[in-house]
Structure I
Amino acid sequence: MVITQERLKEILDYNSETGILTYKISTNNRIHIGDIVRCRRPDGYLSIQIDNKRYLVHRIIWFWVTGKWPKYQIDHINGIENDNRWCNLREATNQQNNFNKGMRKNNTSGKIGVYRHNRKKPWAACIVYAGKTCYLGSFYTKEEAYAAYCEAALKYFGEFANFG
């Protein structure tokens, strides 16, 4: 059974400015009133178990504030998985949430969407949209390539663009 907002607010308190959830009641012998919810999953997101059911904290917060379960995903605007301040959360489709992903771990240029190309114009830019990689051109400088990426990101991703 899914938790009700009434039950949620009976158990937890949420500070929208800090993004922190704290316990209002003790739900077992390991949890005390005032304890901060801080169970971190390997992927960086926080989770909580309530009434024998596990939830992602950012989804619980969305429900706590709005009274509705999110229809889609909850995106952390700044990309920090455990920053659950209300100003950092927004509902997003899977595609929109993917637009807001930062730089890949194997990036060697230090700029999202930019990579080494050839000797004549040593930098190139590309963007992935709708499952397809769009080549944005080759450039003399890394900054020119990055500017091309940023322009395309705004065009395709709008408010979900990440300049990582």
Structure II
Amino acid sequence: MLKRVIQREEPAAAVSEAGWLDLESQATVEITSEESNRPIEFAFRGGEEVGWRAGAPGAQVIRLVFHRPQRISRIRLRFSEKSGERTQEFVLRWAAGQSQPFQEIVRQQWNFSPQGSHTELEDYHVDLDAVGILELSVNPDIAGRKAFASLEELRVG
């Protein structure tokens, strides 16, 4: 008798999680601030924790400086605000290296409302080659009120 073991198909959710970069081992993170109990690493783990939160109000920057240039085809961001209304703006940029100019990928505004839209999920399919730096700038409230930036998830693949 001939016998062969075949692989069962993975559920769709498991397949979609494949291919994300391990940012904690492949990049150095530069960040303007963070709460000690909600560090940036929590945003890299895809929902294991509560994500990152700034340690100070106002605009914040999260910069990933890759140890080796990366080819990036997907970037996923998830923001959440359940306690108040505000309009947030973020800008996602990339550069080949420290001395190279940044190129904007996307600039986006989102209106958070506890009664309605309290989660923003952005999943960008891009074609970026030789990325040395990926930068996310977040202005948590474009009206200038003292709001704290937060980010539940940042995945790069």
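In this comparison of I, II, the computed figure 11.1 for mean count of other Cβ atoms within 10 Å over residues 23-30 is attributed to I.
Rg/Rh (Cα atoms, Kirkwood Rh) was computed and gave 1.12; which structure, I, II, did it come from? Could the numbers behind the result be given before it?
On the way: I: 1.12; II: 1.05.
Of the options listed, only I reproduces it.
Suppose you compute relative contact order in percent (Cα under 8 Å, 6 or more apart) for every structure in I, II: which one lands on 32? Walk me through the numbers before you get to the answer.
Details: I: 14; II: 32.
It traces back to II.
For the read-out mean count of other Cβ atoms within 10 Å over residues 55-62, a value of 21.4 was computed from one structure; give its label from I, II. Value 21.4 for mean count of other Cβ atoms within 10 Å over residues 55-62 corresponds to I out of I, II. Of the structures labelled I, II, which one yields -1500 when helix-only ellipticity at 222 nm (-39500 (n - 2.57) for each DSSP H run of 4 or more, over all residues; to 500) is computed from its coordinates? The structure behind it is II.
Every number here is computed from the coordinates shown, using simple stated rules; none is lab data. From a predicted model like this one, the values you see are computed outputs, not experimental measurements. Cβ atoms are built from the backbone, for glycine too; each structure is taken alone.
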